[in-house]
Structure formats: structure tokens, C-alpha cells
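Heads up, there are several structures right after this.
Please treat every number below as a calculation from the coordinates, not as lab data. As the structure is a computational prediction, the values presented were derived from the model and not from experiment. Cβ atoms are built from the backbone, for glycine too; each structure is taken alone.
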Structure 1
Amino acid sequence: MPAFSLEPEQIAWCGELRTLAAEQLRPLAEKGEPGHVNRALVAELGRLGLLGRLFTSGALDLCLMRESLAYACTEAETALALQGLGAHPVHACGTPAQRERWLPKVADGTAVAAFALTEPGAGSDAAALELRADPKPTPEPEPEAAGSLTAEADGRTGWRLTGEKCWISNAPEADFYTVFARTTPGAGARGVTAFLVPADRSGLTGTALDMLSPHPIGALDFDAVPVTADDVLGEVDRGFRVAMGTLNQFRPSVGAFAVGMAQAALDATLAHTSRRDAFGGKLKDLQAVAHQVAEMALRTDAARLMVHAAASAYDEGAPDVPKRAAMAKLLATETAQYVVDSAVQLHGARALRRGHLLEHLYREVRAPRIYEGASEVQRGIIAKELYADVEVPQ
């Protein structure tokens, strides 16, 4: 990490996190079952105080955490990030009751959170989501029952959620979901509401999906799932703001995750090319190899700097956060794909053997270019923000 961009205390903390990830978290990760929530790993992240930092740290500290953990244990990084993504809307927009019930459990690793935005027909175009929140008529209570009303019949607004969500990380094993549903048909982004939905709510079921990435991903089915005003996160019909606010904070840290993987691949390549005999010398002595490694290092450092800049802009409340966040996620995830692929090429067939670090990174590195806004979406955001600042002569 370039020392000029970080304080000595931050650099030391990153080193401590790498050691922690390698010595305490990786052994737990290796005992987990691919495709399932590793609750022992989540609990250890809570015991170490790392999950609690999700709600007390700024965006830059989140990036430093995610990069450092990703370098030594991608499973630990992902478990931490998914807790943050699923619970951030509760932290930022939840009611006191919602926060009191769920955030302490997320922080200590006893409750698993999930962010349920994507649908079969609404992935990159998040504003087109179709999960319906149909108003539930509020019945008039019987006079003799007026003192014992249920949550759905005490005068508060109620809905029934009907539809599907898919590609949801931590589903179907999460304990609660931040769910985005359409409360006003035909209103685009303005008609979406965010709800906090416990996993045991009636009508909510899910299935696991067998994916390339080793962390749990599933689909959710909502069959008239009841929710009330007490479950709303933020304001009715303003849920898209909740989603975008969460993504603006987490997109730079997706880039940090990618940078951590790129750095791990780069360091493995430096070690391999320094000791590997080839054509009468070491592999690093071949100019083509040395130049390739130099390019890998150049792109990794450039991506890291852009991630730090975007996170710092978020922490400072800068007006151009959406553009910076999109740029950071785009550059870092595309860079990581390039660096890991180059590392595999320079290692040869050994890198494709099951269990090799690069085989693991090769599977992990592909998904970040898609989730939380695909690379194409990030380019669209960047272009939109750029043209918004252009003054066209009349």
C-alpha cells in the first residue's frame, strides 16, 4: 500500500488485519461448506469486533478492512461485506425499534443479513423491479376486540409482498432481508419501498443456487408475505434512495475487495517468477514476463488510489460521490480480473489445479464485475454524471 495515502496507524491496522485473516479466519473458512453461510466465521468476525465497525467506521476504513481481509481470506471478507450490505439500510434508515432489534445481533455475528434487490427481470435495471407490495385492506375491529388488535388490523398500513428475488447473497439462510418492493405501480424508481423482512415471516421461502462463486447465493419467493408500516425502512415510495445510498457507500469497497485479490495474485506472481527456472534463467529475467508483472502492479496501485479517493469523497460528503464510486468499482473490478488472469497465465497449469490460490481467486474475481451494478451500469452512471455538469450554450 502506498504510504503517502494512508496514516501510519492505518497501515499498521491493515497489516494486523492480514495476519488476523490468515491465522484466525482462514482456518474457519476452510471448514465451511461452499454455498452455505459459515456461521462460525460470521460469529468470529463479530467476536473480533470487525462487524461492529461496519456501523462506526467511514467508507475509507471499510475499504481498508475489505482489502486487507480479501488479501488473506476472501471468505471472511465476503462474510463481513454481506453483513454490512444487508444491515446498512437498517443502520441508516431504520426506526429505533428496528435498529435495537437487529443491529446488535448483526454486530456480534448472531444474525445474518441480506440485501434483496435483484429480480429475474430486474438486475442491472433496478428501477424496473416488479415484486409487488399490494395494499392490504385494514378491517374494522369488532368492538369487543378493540383492546387486542393485531399488528395488521390496528389502523397501521399493511401490504402483501408477492413475487420473486434472485441472485441474493446469503439467501435463503439469512435471518432477515432488506427487501425492495413496488408500492406504486408504473412509477419507476419513485414507487419503490424498502422493507425489513424477518426470514420467518409467513409466505417467505427460498432456494439455494449453485453458483461459480463459493459464497451462498439464492432465490426468494414471496407468497403474500405480510408487512406493515413498522417494517418500512425510510419512507414509503422512497426505497430507491435507500438502495442507492447503500450502493454508493459499498461500491468503492467492492473495489477494495477486488484490489485485495489483485494484490494477492500479484504477490504470488512475484514469488513464482522469481524462483521459477525457464530458458536458462529465472522466469522474471524474460522481458515479456517482467513487463507483464510491471503492468499488473501499475494497474493494481492505480485502482487502489481511485478506491481510496472515492471512499474519502463519500466520507467528506462530496457532491460527486455517485461518479467516483462508479469509477472506483469499475476500474478496480476490471483491474482485478486482468491481474488474476495474467497471474494464472504466468503460473501455467499449476494455477488451475483445485486448491491453488489462483484457482480460488479466478472463481472469486468474476462476480464483482456483475453484482452491485455491472461494469456496463457503472459506465452509464459515469456518463450520466459527466453530462449533467455540461453547460450547453443556448
Structure 2
Amino acid sequence: MTTTPPSTSSFALTPEQRAWCARLRSLGAERLAPLAAEGEAGRVDRALLRELGELGLLARVVPGAPPWRRVAALDLCLLRESLAYSCPEAETALALQGLGAGPVADAGTAEQQARWLPAVAAGQAVAAFALSEPDAGSDAAALKLQAEPEAGGTGGPDDTDGWRLTGTKTWISNAPWADFYTVFARTGEAPGPRGVTAFLVPADRPGLSGEPLDMLAPHALGTLTFDAVRVTRADLLGEPGGGFGVAMRTLNLFRPSVGAFAVGMAQAALDASLTHAERRSAFGGVLRDLQSVAHQLAEMATRTEAARLLVYAAACAYDSSGGDGGDGGADLVRRAAMAKLLATETAQYVVDAAVQIHGAAALQRGHLLERLYREVRAPRIYEGASEVQRSLIAKELYRELDRAATETGETGGPHA
């Protein structure tokens, strides 16, 4: 009997890209997975980050030297998919560095970029993206962390005294062990998203504390408490009131790549199931001879490939546009939401089906599918839950319908 080789998609990928993906899978299995196994569950693995830095992989996600160019979405997706296949821990560590440092590359000052980005790209500094709050997870516009003007300052363009941050952030990846946090707080220029400002807050600021959370999947995740933490204009990422745009540009880049992470896990589960079905004796033959199992595998493969193609399409659309739609470009928002939605829901289905095909063995601690089963659940929630993605997609569909009606002079849609 032969071992089923990992399958890859040829959509929009050159032979060089396919070879690079294969190399990443090998690196994940041979160099990163053994290192990850030595790390402490639920903590930032700095040794793993240093290895990712030495391999040059972090520099593909976080610019390590001027000019501080935005990462290419397709490169990010290929990285995340390939590493997720062979070492999900390394994939997560890499992605969180990119998410936490992305706003610095996008909107940081030259001083902020020079101070932090080379260190993050080398795996020597840990970044974190601090958006979610106890009452504002997927609804990012509902943030309550207050940035109060200090010493009589106005908080406006002429304010030089800075702000004091007071409140709580939770479900923050890499907290409380990160070296700095990209923090989104309410400065009140306007209601809703227009009153949110982004700050770069080093972890050693007086008044900033945190504690870890014990999660289903053993990721570094925690809660941060801000007790009048002082920030100044030198800590701003962008302009006061512009933080929501900073957050959305980062999320619109990373949402398709969350889908890539999910596709990598789905492919690992599928390939394991193919091999198992070929080898496992059952009813006088092997599992692959049972039509019910064969059809299940075909369904898993079809859904995985469909998700992969949607992820690649969303990434290519982002790269073709230069990411200019990050503040509300309908096409990029819709494509990113569709990619994340389909890929994460598909991965949940594929991993669950793989567990069923493997039977009780897959439920043992340490089994590949036991680990994937715990890992695959969270992506349907973070960076916008599946329900939020559906709402975004519907909103953009109706926006396009209204735009078309305005251009043709019609009202009420095609069925009015």
C-alpha cells in the first residue's frame, strides 16, 4: 500500500510557489514541530518565534527593514496554509506577530517602525493586537476602553499632554506576555467607529497589567487591565479618531489568511483520513472500499478545494487592489468575509468528518485529529465570528444592489 501524498492546488500558483509551499510543510514538520512540542502550552513560545525569525519566515509577514512595505496577502495565505498543515503552533505564532505588528507597519511613525518592526521580524519582540473587550468582541465599534485627555488637554489635534487609558481588553492573543500592544480606545471624536483611536502601548507602561486565560486550544490568550495608563501623541498609530480604519485595514488583510489557516488544517485532516481509509481493515476489506466512506472523502476534498480557491481569490483581489479597499471597499470586504466564512466552516466539517472516519483512536490525547479538533473551533469566532461575516456579506450585497438601482434609475430592487 502507498501513503497518500499531500495534495496542493494549482490555482494561481507558479511552480516556484508550489515548491515553496512544499518546503514550508517540510520545515514545519522537521524543524518547527519538534521545537513547538517542547514549549509550554498556553504561553508565548519565544524559542519558536526566534526560529521563525532565523528561518526568515516572520520577515515575510512583518517588514524587518525599510521601506516598511505591506505584506502580500497571497504570500501570507500560502505561509499560513502550509505551516498549519504540519505545525499549527508555528502558524499561530507567526500570524499573531503579523496581526499585532500590522498596524505599526500600516500607520506607525518612522520611530515606532524602526523601534519595533525589526525586532518582531527577528522573533525577538512579541506583538499583540488588543481590540476585543468583554462587551465588544465582534462589534468593534462598541469599544468602551476610555482614553481620557490628560491634564486639561482636549485630546484634539493641538493636545500635547496625552491621554490616560482606563478599562479592560480580553481574548487578546499573546497577552499578557507580549512586549507591546496595538490598543484601540475611545477618544470620542464622534460616536461609533469614528471615535476610536489606535495606540502603540509598550508592555512596561505603569498601570498596565494582565492575566492569562485557560482556553480549549492551548494558545497564549489573556485579559489586559488598563489603570490610567499614560499614552502620548508619540504613541498614536495614525490620527485621533482614525483607529477603526487602522483595525479594519489589518483585519481585511488577515481575514482571508485565517481561511488559509483553516484550509491547512482541513487538508491535514483529509490526508490523514485518506491514508487511514487505505490501511484500516473493515468488513473483509479496507475502509476505502466502503462507498459511504469514499463519498465522505470526496465531499471533504471538494469542500476543502472550494475553500482554498475562495481564499486565494480573495488574497489575489487584495493584492491587485493594493489593499486600498481596507476602509470599506465593497469588493475586498465581501471577498475577505466570504473566504473566512467558507474556509473556517469547511475546516470544522472536514476535521469532524475525519474524526468519525478514524473512530475512537482520534479522540486520544496527542492524536493529530484530537489536536486539530481543538484547534479548528476558534477560527469560526475570532477576527469576526461566522455570523458577523454573513452580515458583512449581506450588507455588501445589498449595497451593490442599491448602487445598481441608482445607476439605472430604479428603486426597490429588481422585484419591486
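Okay, here's what the table says:
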read-out	value
At a computed 0.10 (FRET efficiency 1/(1 + (r/R0)^6) of positions 163 and 307 (r between Cβ atoms, R0 = 30 Å, to 0.05)), which of 1, 2	2
Top of 1, 2 by mean count of other Cβ atoms within 10 Å over residues 347-354, largest first	2
Kirkwood radius over Cα pairs in Å, for residues 107-274 alone - highest-scoring structure of 1, 2	1
